[in-house]
1. Please compute Rg/Rh (Cα atoms, Kirkwood Rh) for structures I, II, III and give me the label with the greatest value.
2. One of I, II, III was used to compute helix-only ellipticity at 222 nm (-39500 (n - 2.57) for each DSSP H run of 4 or more, over all residues; to 500), and the result was -17500. Which label is that?
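Nothing in this text is a laboratory measurement; each read-out follows from the coordinates by a stated rule. All of these numbers come straight from a predicted model, not from anything done at the bench.
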Structure I
Amino acid sequence: MALGISSLDSIEREKLDVCLDASVAINLLATGYADKILCSKNLRFCVEEAVCSEIRLHPVDRTCAAPHLSELFYNDHISLERLRRSGEVEFLALVSGGLIGALGDGEAATIALARQLRGIAAIDDQKAIRVACNRYTSPPLKIVSTLDIIGRAEFAQEFAGVLDEVLLNALQYARMRVPKRYEEWVRGRIGQDAFRKCNSIRLAARLASPSE
């Protein structure tokens, strides 16, 4: 995968809302460069109130995350949003989907907010992604991962010099999930030894030889 290629690079050049799930926000905090990653000409990053309440500890030093989030809010890198009536209806449907389909409050709030804002849901949880893809087909809900946010050209090209550090921090401190299509790119950035030590990456990928 070439530097900076992510699904976010293919969107139309207009301001779109990217709604962060708690795990994505925690991954970004773990990088040490959240303020830089969340700066964008074409995207607005936001979290729903229920999601914000789930981000309690900073993933690096386990201190209270609130001051770090407050700084991101104060500098307009991210905004705090609330579900309106239509969003609340979607939220309730998502959290009451039965044992198989029910989502946690954070994932449900992120998806409902993305629908409300006609924006993008940033989610790494596989169940939440599956439920959203099955539920919203016309029009489909745009879903991206943490690595789509980090790997977009807008950030990855300007900050190529720290990209390896960014990835390692998110993997080590937050156990960031690596989608299959990003595995070789991440391996190439952080090196084979570090790649094999990251338990959040698929075991088959860690044991395989590069490009296998």
Structure II
Amino acid sequence: MISKTELEKMNRDYSNLLQEHGDDEKSLGWNKPKQQFRFEIFLNMISRQSDIFHDTSLRLLDVGCGLGHFYEFLMKKNIGIDYLGVDINPDFIDLCKAKYTNAMFYNELAEENFHDCDIICASGIFNRYFDKSLENIQEFITNTQKTSAKIIVVNFLHTGALLKHDDNFYTSIADIESVIDRKLTNGFYVDAASLPGEFTIGLFK
């Protein structure tokens, strides 16, 4: 679990970015315009196991939803999925609620409530360095496997990235694979080619 001090600092940092950049991916700490590519990767992962374009009964939880841009992406794709976004930053959630009245947004840690969803997605939430980053990642993977979700998609910065920043955390596919429980998860896909220095894992039950 991330410490209270780390959470408070992270919230301050993101709120300051929001004041500076407004409703933009830069407010989420992304310094390159690759957010749409990440969303495409997520959608491709989900579509391997689910016809998300036609199943409006599916419930998707977006962990660390930020400014709700993944929901906006899904709407532009005409995907009428039941969307829930959670984020620890109250300023982000307030803006999401004002922008998107047909979705549900909660100011909370996802680890405290996974909302009984069919799909769990988390984009960029593990990029920031914390004292126990690897433990936090492995705990998240372990706990989401125990939920009712049939599809779990998460991305990471890769230890093989050529350009690294001290404030970021980089992990390996092996770090994730070591906590995948094959009694709970039928299998997984890895995309380590679409974006340099990153990888995405999709777990399927």
Structure III
Amino acid sequence: MSSRFPTPSGDDSLHDLIASGLLALHHGEPPFEWKEESGQLIGCYTSMPYVFSPVSEARANYTRYTPHITPHAFELQKSVYSPETLPARTRQMGVLATAATFDAPYIVYCHRPTSAKLGFSDEQFQDAISGRTPKGIPEEEVVAYETALLLARDRKALSDEAFERAEKILGRPGVAGLANVVAAYLYVCILVSVAGPHPGGFGEKTV
């Protein structure tokens, strides 16, 4: 199936930018594919080359790479991945809680090996991506997961009770950091969603 957002050919700068961003995020090669052998981007990366054209007759085919979104998208991800925002495992619980509110198989594909690298069992991963609090994790991670799930799923003001619980365990900076993680991954999930049901062959939610 052809991509909704064919990757422009003949310009390696976009690939280089994404590759360098992923290397920085994962401290090495990411444990997942982000492009096909042909160079076609997949998942949340497919729409990144596209930019609005002020010339109406050219809009449908306007695919020139523009640097005005992609670098900032990676800067946001670098910020939420920083240990100054949240410890890695706590952050991952926020990511998985957010992903659990979307049918986004590419996110599941990418974060299964990432979760394993952080020490989560496959059962814990599958519970988290299915909207269930994983068993056998520390209280900080439980609270991060359940608070993130409330934010991503309910999409309304967090209750005083939920905030006070999160603040008690994560601290006020931790709650703010978690909110940024959820917001960043809502963005990623929406980019995956606009790519369609098969962004690189990931057609089913494998949980």
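1. Numbers: I: 0.95; II: 0.92; III: 0.99.
Result for Rg/Rh (Cα atoms, Kirkwood Rh) over I, II, III: largest is III.
2. Derived from the structure labelled III.
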